[in-house]
Structure 1
Amino acid sequence: MNQLEFPDIKVLEFNYRVLQLNQLNWRDFLNQRNPVASALMAKMQIATEDQPKVSLRLLVTLKLDPAKMQLISGFIDTYLNLDESEEQIFQTELSTIESEDREQVMEIVTSWMRTGIKQGRQEGIQRETELILRLLKRKIGQLTPEIEAQVKGLRIEDLENLGEELLDFERLEDLTAWFAEEE
């Protein structure tokens, strides 16, 4: 229980029950039609070898609209955190599902893949930017914060061009001239 009070008045009293999900058996919630209960099953007592099957079963049996399904599947995916062998079991289980349900799950899996690809691209661009900044500092010395911001704001194509051009740079003015040409 939490309280917020002043000397003469109680403003707020908040009562809550603490549940330790890892102490609950996921099977007790298997037939719940509540998507939150289903999503939280990912944090309950569940044998490692059952995780892929359970996650797939949850995705198929909930029969939610695509937006809710995406939310729940994202939660399950994050908290189950399947390793490579569990992911293979997941794929094997996926092939045993009925056609209609398989399409629904594949839509979610495809969405996960798109999200992963997008995150991977962003990380790649960020790493390329960091590499180019390190190379520039080595080649022409310390960069101003404004120049660093300009480099960080470049599109991937421009970053790649800068990566090639910086090999010919000898001083900061060369980089400044390169930016002027690119505008």
Structure 2
Amino acid sequence: MAVKIRLRRMGRKKKPIWAVVAADSRAPRDGRFIEDLGRYYPLEEPARVELKDDRIKHWLKVGAQPTDTVRSLLSQQGVLLGLHLEYKGGEPDTIAEAVEAHQKYRQDKLKASAKVTASELRQQALDAEEKAAAKVEAELLEKRKKAAVAAAETKAREKEAAAEKEAAAEKEVAAEKEDESSEESA
């Protein structure tokens, strides 16, 4: 009988919880299994895995083959590292330290990426909002400058037109005075 360590679906619709089980490879996915070895909660952030390490090592030692997904989970949790060091002849204390260091490194990496992601998203949103506000304010300032320049040009044109009218009126008055004075002298 070929034994596989695989996932067995549990939980509600659209809320899966997977059981890690040792089962006959010919049995259906959610059917009969030999032993329950743990749980995998993929919807939690970060995904949570609870495993019975000693029983998984037992099944791996007697020839059970993990599926790709289960192999990945076992690797992430350090079970395969512990088994490898055990095969190499490491001492139990050294193996426990190595597995603990592996798990601590993985947890720190997950926490750092989760913290950075959330804070980065907040910071990016704030930066984008500040840029948008600055852009709107710059456009408004530019419009105000253009309006002020246009108003100044209009006032200058009006003054020039008034000055030209005044000059023309003065010329007419001067011309009339000259005409009157030339008529009086003649």
If Rg and Dmax of the Cα atoms in Å, for residues 83-170 alone is computed and equals 36.2, 117, the structure in 1, 2:
2
Using FRET efficiency 1/(1 + (r/R0)^6) of positions 67 and 123 (r between Cβ atoms, R0 = 35 Å, to 0.05) as the calculated read-out, with 0.30 as its value, let me know the right label among 1, 2.
2
One of 1, 2 was used to compute distance in nm of label points 7 Å out along Cα→Cβ at positions 51 and 75, and the answer was 1.2. Which one was it?
2
Can you tell which of 1, 2 yields -20500 when helix-only ellipticity at 222 nm (-39500 (n - 2.57) for each DSSP H run of 4 or more, over all residues; to 500) is derived from it?
1
Among 1, 2, considering only mean projected area of the Cα convex hull in nm², which has the greatest calculated value?
2
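Values in this text are rule-based calculations from the coordinates and carry no lab data. None of these values were measured; they are calculated from a predicted model. Cβ atoms are built from the backbone, for glycine too; each structure is taken alone.
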